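Student: Okay, got some structures for you below.
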Structure 1
Amino acid sequence: MSNSHTNASPQRRVLDVGNCRPDHAAIRRLVEGGFGAEVVQAHGLDDALAELLSGRFDLVLVNRKLDRDYSDGIDIIRAVKADPALATTPIMLVTNYAEHQDAAVALGAERGFGKLEFDKPETRERLARFLG
């Protein structure tokens, strides 16, 4: 009789919001390949909130400009941080622009990373804080 299932921690989960198909695929490779975490995709505020309220996520990654309507990802961060049930969920903005990272951090987000930084050790270190 095996007890291996009792020793295993639950799989980490990441919600990826507003990234186009190629960027979502790159994030999936980074998160699944580097940490064995599951990646769930959402495209806007409504489906992101629905996912977050229906299950546990260890980290949320939000694109600076959402793929479907090019609205501002900072609005997603603002909404998540304003919801008492979700406010403690770690969230990062995906952007190469420092001023947008600063704005996200000012709203309570963790410092994120840009699409040009997927392969950098600092990006893996930032993700490792939440994904083990």
Structure 2
Amino acid sequence: MSFSHRLHGKTIFLIGLMAFFGPLGDVLLRKGMKQIGAVSNWRPDALFATFDRTFHTGAIWLGISSLLLFFIAYLLVLSWADYSYVQPASATGYLVVAVLGYLILGEVIPWMRWIGVLVIFIGVVLVGGTPPRTTEEG
């Protein structure tokens, strides 16, 4: 197995982690904020009370943890793969967002949005077929 093949597999794995943990973190933050309710009072004492409730909500902490895992995977993959490969390939997260929004948040996803997600996914497949690194180490 060549180094570039291992690099590609490792890159795909980490992009997969990014595509899962980023959307999961966002969905969990949304779920936590739905539990807390809308911020409608902007007085400092009311904002502090909302901030306090926010950080006593389990979904918020799970969301933050998930986004931290996303960020670690993102930093690792950017250390060896081109940004022009990583960012488009990580757009697989749009599919994960739609599925998690439906499953966890109970959102209705219109068919036109599913078609848009499919178009994005096809673009991800095309980008995924290219080498993850085209530049020389500097």
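We did not get these values from a lab; they are worked out from the coordinates using the rules stated. Not measured: the values here are computed from a predicted model. Cβ atoms are built from the backbone, for glycine too; each structure is taken alone.
Student: Out of 1, 2, which structure matches 114 when volume of the Cα convex hull per residue in Å³ is calculated?
Tutor: Values: 1: 114; 2: 143.
Only structure 1 yields this read-out.
Student: Where does the value 22 come from, among 1, 2, when relative contact order in percent (Cα under 8 Å, 6 or more apart) is the thing being computed?
Tutor: Computing relative contact order in percent (Cα under 8 Å, 6 or more apart) on every structure in 1, 2 gives 22 only for 1.
Student: So distance in nm of label points 7 Å out along Cα→Cβ at positions 33 and 121, computed for just one structure, reads 2.7; which one of 1, 2 is that?
Tutor: Values: 1: 1.9; 2: 2.7.
Going label by label, the one that fits is 2.
Student: For which of 1, 2 does distance in nm of label points 7 Å out along Cα→Cβ at positions 25 and 81, calculated from the coordinates, equal 3.3?
Tutor: Label of the source structure: 1.
Student: Identify the structure, out of 1, 2, from whose coordinates distance in nm of label points 7 Å out along Cα→Cβ at positions 49 and 97 was calculated to give 3.3. Don't skip to the end; give the middle numbers.
Tutor: Details: 1: 2.5; 2: 3.3.
The correct label is 2.
Student: Quick check on the output: 13.6 is Kirkwood radius over Cα pairs in Å, for residues 17-88 alone, derived from one of 1, 2. Which one produced it?
Tutor: 2
Student: Then there's this: One of 1, 2 was used to compute helix-only ellipticity at 222 nm (-39500 (n - 2.57) for each DSSP H run of 4 or more, over all residues; to 500), and the result was -25000. Which label is that?
Tutor: That value comes from structure 2.
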